[in-house]
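Peer 1: Dropping the structures in below, format is structure tokens.
What follows is calculated from the coordinates using simple rules that are stated; it is not laboratory data. Everything quoted here is computed from the prediction, not taken from an experiment. Cβ atoms are built from the backbone, for glycine too; each structure is taken alone.
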Structure 1
Amino acid sequence: MAEQIGTKIITGPTFDEMLHPEKINPDVRAQALRARKEDPLDPINLFNITWKDENNQIRYVVLPKELTGVDANIVALYSTDFPTGSHKVGAAYSVVVEKELSGEVDPAIHTLVWPSTGNYGIGGAFVGCRMGFDGIVVLPQDMSRERFEYIERLGARVIGTPGSESNVKEIYDKTWELRKDPKVRVLNQFEVMGNYRFHYYVTGNTIVELADVLKERGIGVGKISAFVSAMGSGGTIAAGDRLKQVWPDHKIVGLEPIQCPTLYNNGYGSHRIEGIGDKHVTWVHHVLNMDAIMCIDDMESVRGLALVTDPVGKATLAKYYGVPEETVEKLSGVMGISSVCNTLGAIKTAKYYGLGKDDVIVTIFTDAIDRYYSVMDWLRQEEGEMTEVRAAHIMSSTFLGQKTDWICEGTEETRQRWHNLKYYTWVEQQGKTVEELDAQRDPAWWEAHQKMVSEIDEQIIAFRKKHHIHGE
């Protein structure tokens with residue numbers, strides 16, 4: 001068991017241990033790996049927050065060219081083996097542990113509020129309740145039924161707000177109401193930099209290591225040409241900041257739904273790609289470092305998930321398109337709606353930049369089909385059962401038919417415009433100052449937050465030594 005001491009503070013891994021789980025105390029690591037199967041709600045599972053498996057190998061899948069239709073190598077890290085089935089649990093943990101160590105939150109006093117459209121809220125429910133906190137997740141009421149059920153199983157309460165994925169303003173309004181209680185602490189993934197640090201350091205450096213792993217397999221030349229990520233909180237795309245430090249010509253490509261193209265053309269609207277497209281530019285998103293924004297159709301993403309998970313769709317991919325059956329089966333278990341969106345964005349990136357057989361594009365599968373059975377039921381009611389003809393149409397129009405439209409390059413002018421959009425949410429609505437916003441224009445602001453990783457790790461280790469826990 002992870003130990004709860006006199007102050008009621010429970011800690012998990014350092015950033016470096018999340019990147020390199022082999023550095024975790026062997027006894028603790030063994031307990032965590034056992035608990036992952038035998039007792040998934042044990043707090044020791046905090047030590048399973050990593051992109052690597054029990055053999056310390058990166059969890060990734062190389063997408064077959066029969067599916068993507070491009071020569072470039074598209075590779076995805078997948079999140080299904082994180083404690084909650086999504087990498088957002090890493091961001092949630094990083095946010096809590098930082099604020100615990102600084103004294104901003106105390107499980108004996110505070111209720112944690114997690115504003116979310118799904119996976120961060122699930123991560124917050126898991127982490128917060130495992131670390132001894134009372135927790136509330138604020139979630140749009142039209143998100144998938146599975147999200148609500150999962151949060152409640154993890155021990156947190158849920159407040160539903162009006163709307164769906166792009167209705168984040170309504171979430172914020174509820175959090176301001178909840179803040180009136182002095183015991184409430186709002187851990188806003190769109191704002192708190194622990195989210196950024198987890199992905200910059202853990203996700204980013206995992207991908208750096210992946211480049212060499214792939215090269216040994218004859219995939220690529222030891223370099224990542226592009227990182228493609230749809231933005232929800234804007235945390236995951238921070239991995240690109242690390243990759244660009246390693247490879248200065250690396251391309252960071254952000255994705256939005258066509259139905260809610262906020263950065264693309266200041267657009268708005270509702271859409272069905274749960275987890276992304278939240279109708280504002282988040283505080284943690286380093287837009288000044290982004291090379292392009294591309295938009296993906298929401299229903300192409302939903303239908304694409306149906307293709308790779310429905311038995312008829314899977315059989316069609318194998319029988320008529322030559323996608324290896326074992327790969328189809330793997331993809332059916334590790335992809336969700338935003339995973340399909342990220343795949344389509346990676347295909348679009350390969351076509352737009354003319355990337356070829358020596359190039360590697362990395363993207364992220366943020367969750368899997370277990371979040372979306374109800375959405376698949378809705379799709380069948382709307383469009384009918386999957387058939388071979390329908391599967392072939394989805395394949396040709398969605399995966400093989402991606403076009404190089406809905407793309408905006410990250411020129412100096414457009415990057416400044418993307419940054420300026422932060423004003424309307426963060427200064428006008430959420431209490432930031434113009435001076436704080438202007439400070440983000442300086443690369444040193446972001447570098448200072450990156451460097452805090454080592455300081456926080458030192459604090460975690462010092463805490464363990466003081467209380468003689470986790471082998472310290």
Structure 2
Amino acid sequence: MELYQLTIHELHDMLKKGETTSETITESVLSRIKAVDGKVKAYITVTEEVARAQAREADKRIKAGDTSSPLLGIPIAVKDNMCTDGIKTTCASKILGNFVPPYDATVVRNLKQAGYVLCGKPNMDEFAMGSSTENSGFFITKNPWDLERIPGGSSGGSAAAVAAGECIGALGSDTGGSIRQPASCCGVVGLKPTYGRVSRFGLVAFASSLDQIGPITKDVTDAALLMNIISGHDEKDSTSANIPSPDYTRALKKDVKGMKIGLPKEYFIEGMDPEVEKAVKDAVKMLEGLGAKVVQVSLPHTDYAVATYYILATSEASSNLARYDGVKYGYRTQSPKDLMDMYMKSRAEGFGPEVKRRIMLGTYALSAGYYDAYYKKGQQVRTLIKRDFDEAFKTVDVIATPTAPTAAFKIGEKSSDPLQMYLSDIFTISVNLAGIPGLSLPCGFTSGNLPIGLQLLGKHFDEESILHAAFAYEQATEWHRKRAKL
């Protein structure tokens with residue numbers, strides 16, 4: 001097996017034993033990027049020189065006997081909406097096409113302290129708005145399992161890079177499913193932590209009350225290792241929860257005896273791919289076989305989630321994206337007639353169609369006379385959705401659902417129908433509205449050899465329970481060992 005195919009924990013063990021070096025691992029990943037990224041198009045920026053310098057530094061630390069950090073010398077990709085000091089951060093938008101941040105996001109600072117190697121900044125839907133990475137301002141990323149299909153979105157580049165062996169692990173961001181849905185499409189593990197568990201400082205905002213950073217990895221152990229490094233209180237983020245972070249690797253137990261798993265009836269709906277439904281139900285049966293108890297639960301306000309999300313998220317996007325006006329930073333139109341013309345043309349030329357659509361929806365929802373009917377009502381329904389979960393978690397430890405209603409669809413298949421596209425996040429959106437943690441892991445393949453994801457949801461700040469259930473399932477199956485053949 002090539003080094004780029006291994007996991008973070010496998011490579012860490014090899015580094016500790018002196019069986020390889022960070023430079024060798026890094027060269028393996030960089031060569032892989034050169035070999036396959038022309039097809040996959042996972043990266044906006046590949047940071048070769050930075051990676052090599054960080055790998056040399058990591059090898060010095062290892063030689064001196066410092067092997068305590070599981071991330072030391074490991075090549076990781078960071079989604080292109082997280083600030084990296086001195087390295088372009090574009091959000092896959094022309095409006096930020098040349099933006100070089102003068103500081104690191106808190107998660108990036110944490111990764112640096114852990115001695116990681118930055119191999120690049122993956123592609124994404126522009127400003128994280130989309131479910132397919134077709135909305136990037138630069139190019140479309142392809143799914144490593146089938147190059148004619150989408151990798152999911154908005155963290156499609158991160159998930160595709162992990163699945164294709166173009167990095168060992170990656171960070172994504174999740175506003176309505178943007179870590180879990182691409183993880184499901186690409187056959188990898190994606191974890192959206194509880195809102196407030198991981199600092200958002202240095203994450204370019206889309207919808208501030210929904211955005212959360214999390215890991216995308218090849219297995220559950222790696223997700224726990226990355227969570228140990230990125231989670232924790234941060235004074236620079238006013239929404240960061242001042243709650244101690246546990247050692248997530250302690251939750252990785254194979255025994256689920258006595259664990260109660262809820263199956264919500266609202267998540268097994270008409271129009272769902274029968275192969276997806278079967279794979280997810282089989283996965284739940286397997287957890288039952290491992291000793292868990294399966295209980296039917298109800299989340300009655302699920303039907304309102306998509307509508308609620310597209311009012312709240314677009315309203316916050318309209319407010320957050322008002323700062324890109326061609327004045328302070330970012331793209332500015334050439335030779336405008338006057339100030340108003342400069343504002344209008346800079347935004348019209350800098351933003352792509354999906355971002356414009358969402359800004360207009362949000363501006364309308366927030367406008368005088370409509371605020372109460374839309375935004376305020378959306379917040380009230382959000383409270384009902386959160387209460388549904390609170391109620392369900394009184395009787396169960398974890399809720400199991402499909403991650404997405406179908407496997408990865410073909411590029412262009414849903415581009416002309418935004419509503420169909422929005423529905424691909426139907427099972428992930430409620431989780432962001434409620435602020436709870438959710439994890440997607442592979443639980444099977446369609447007859448066309450496309451990955452299917454199982455989604456596990458937990459109580460607020462109880463990432464351990466979902467990691468526990470996910471690890472037990474993963475260890476009893478072989479899905480996580482399968483690699484896309486490019």
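Peer 1: Once distance in nm of label points 7 Å out along Cα→Cβ at positions 90 and 322 is calculated for all of 1, 2, which comes out largest?
Peer 2: When distance in nm of label points 7 Å out along Cα→Cβ at positions 90 and 322 is computed for each of 1, 2, structure 1 gives the biggest number.
Peer 1: Now a separate question. For the read-out Cα extents along the principal axes in Å, for residues 242-433 alone, a value of 70, 41, 37 was computed from one structure; give its label from 1, 2.
Peer 2: Of the options listed, only 2 reproduces it.
Peer 1: Taking distance in nm of label points 7 Å out along Cα→Cβ at positions 130 and 282 as the quantity of interest, name the structure among 1, 2 where it is greatest.
Peer 2: Of structures 1, 2, the maximum of distance in nm of label points 7 Å out along Cα→Cβ at positions 130 and 282 occurs in 2.
Peer 1: Right, next: Suppose you compute semi-axes √(5λ) of the Cα gyration tensor in Å, for residues 34-193 alone for every structure in 1, 2: which one lands on 29, 21, 14?
Peer 2: So the calculation was done on 1.
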